[in-house]
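Enquirer: I've put the structures underneath this note.
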Structure I
Amino acid sequence: MALQSAFKERLGDMESTRNQRLSLLQDEKELQKRKSLSLSAKHAKIRLLEQRCLILDQKFASDNFKISSLKSEIEFLDRQFLSRAQQLRDLKVEVEELEPLEEERDKFYALKCSEMNDFRKGIQKYAEEIGSRIKELQCGNEKDSNSEAQNRDVQAAKARRSELIALKEKLASDLESNRRLRATLQEQLQSLW
């Protein structure tokens, strides 16, 4: 009987140990499950952080590209500004060089206008003289030799008149060309401002 009760007691102890071990195993299983869930949550957070880092890296790369592009544009605009500034300086120098020429041209033009006016007066006077000589010839007051000399004088006067008209046209053309050049330079100068 004592053997049987010892056996039962031993069996009870084993059952109790087994139950304790099962309980410990169940607790360990629950702990592993919680750890697994915690680990999965941490993995999800890590993946989310990696995605955010990737997005930030892409944003940084995009921003760096934009910065590089803007730097290139600024350098291009700086070069363009320096080029335009040099063009402006060159045009100012050219305008300064042309100003004395313009003054000389105006003086020359005034002189030529005065000469042309004097020449017109001389031509009118000469034409009046020729006209009066022609009238005298028509009246028969002079000899044939004088008539030939007068014809030569008339021809010479006509030739001189043609030369002066051609000179006047050339002067007018030169003046117009200078005016166009000055207007072009002024437009270029204004376009740079």
Structure II
Amino acid sequence: MIALLADARSALIGLARLLAFQEGWRSHFDISPEGVWRSFGAVALALPAFVLFVLAANYFIAANAPGSEAGYSPFEAGISYLRIWAVFPVVAAGVAIALGLTGRYAAWLVIHNWAVFALLHVTALFFLLYAAGIADAAALAVLLQFYRLARLFVHWRIACAALQVGPVTGAAAAGIPVLADMVLIYALS
């Protein structure tokens, strides 16, 4: 567990450097086969944040849509968590194959896994601000709009850097898994 926490710390430092367009970010990610498997440890580390997100989101929905059947059931939350971690590796592998960049797939996957870990914590924080009474519904809406834009930037930047492609190819590569995820969300609803 200590090694996993050290991996997470290093990856978050690398992610911050990557997103800030700073040099030296690559050394914070282990893209060896063992490093790829260890990056899936982010699934376990992010679970508490996801549970807090679900609880806070359900609180928000209950407060703003009384009597509504909306919200996450434990089953729906579990399916959602599985989807968050399972869609990208499959779709991104297809994108890497189509672009002829399979040698860079491991880097893309590792960095993406740790970015999802960070993004889940940000989402949980935003909903917890509402649950704690620090942010009202309007403030939460603004934060979530910012998050949606920031999330697109994060995925674009990771695709450009990990795949070592230009901004347009990076946008396409990042966009395909995001669109596939949106289609799956629609299909499951």
Structure III
Amino acid sequence: MIWAPSKLSDTAYNARLGLRIPGYDYASTGVDIGVQSKVKGGPAEAPVKVWGKLKAASLRTPDYQLNRDVSLDMNALTGGGTARMSLSSKRILNSDLDLELERSIALSYGGIHGSWGDLNAMQSIRWSNPAWGSAVLINAGSVDSLSHVTTGVAIEQKIGKRLKVTGRLDSITGPAPRPAVNARYSIRW
């Protein structure tokens, strides 16, 4: 059984309900039910999304991890959806350096228009030093049916066990690069 309630923002909540198919640990399916509003106290919308995920490959060794997934999401209210294939791998190169690669390709279907929509492809590479808590991330992708290229670079630094600071520069190849600095503090109880 899958049960994962979450608060997405001050005006949006989501609950993921689902199950893993008995005897097939690599397959799961379910529904996401949400409540969201543009402003506090304003009219609320209730998005519903049906989803399914199939783990095509999974490999774990002491110095290497590989995951290949195929997923399908469908908006139950509009009939739109997305089919996605993704690959992620992580390799420990030496005692000071880890390398992570992520790739995905997604095809969207517009339920309102009844036609296939955007084809998006993304790839990222991340070098990290676990001992120092430092990482460098470079990503590139193509969106809007491969008509626009997006690129970005980020630097992350963990400070202690609970604080992570990230500096990003997105849309490097575009007319208006977007810088951002974020800090995330986490607590588990």
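Values in this text are rule-based calculations from the coordinates and carry no lab data. Remember, it's a predicted structure, so these values are computed and weren't measured experimentally. Cβ atoms are built from the backbone, for glycine too; each structure is taken alone.
Enquirer: If helix-only ellipticity at 222 nm (-39500 (n - 2.57) for each DSSP H run of 4 or more, over all residues; to 500) computes to -27500, which of I, II, III did it come from?
Expert: II
Enquirer: Another question about this same structure. For which of I, II, III does Cα extents along the principal axes in Å, calculated from the coordinates, equal 196, 29, 16?
Expert: Checking each candidate, the match is I.
Enquirer: Supply the structure label, taken from I, II, III, corresponding to Rg and Dmax of the Cα atoms in Å, for residues 10-97 alone with the calculated value 37.1, 126.
Expert: Derived from I, not from the others.
Enquirer: If distance in nm of label points 7 Å out along Cα→Cβ at positions 26 and 154 is computed to be 2.9, which of I, II, III is the source?
Expert: It must be structure III, since only it matches.
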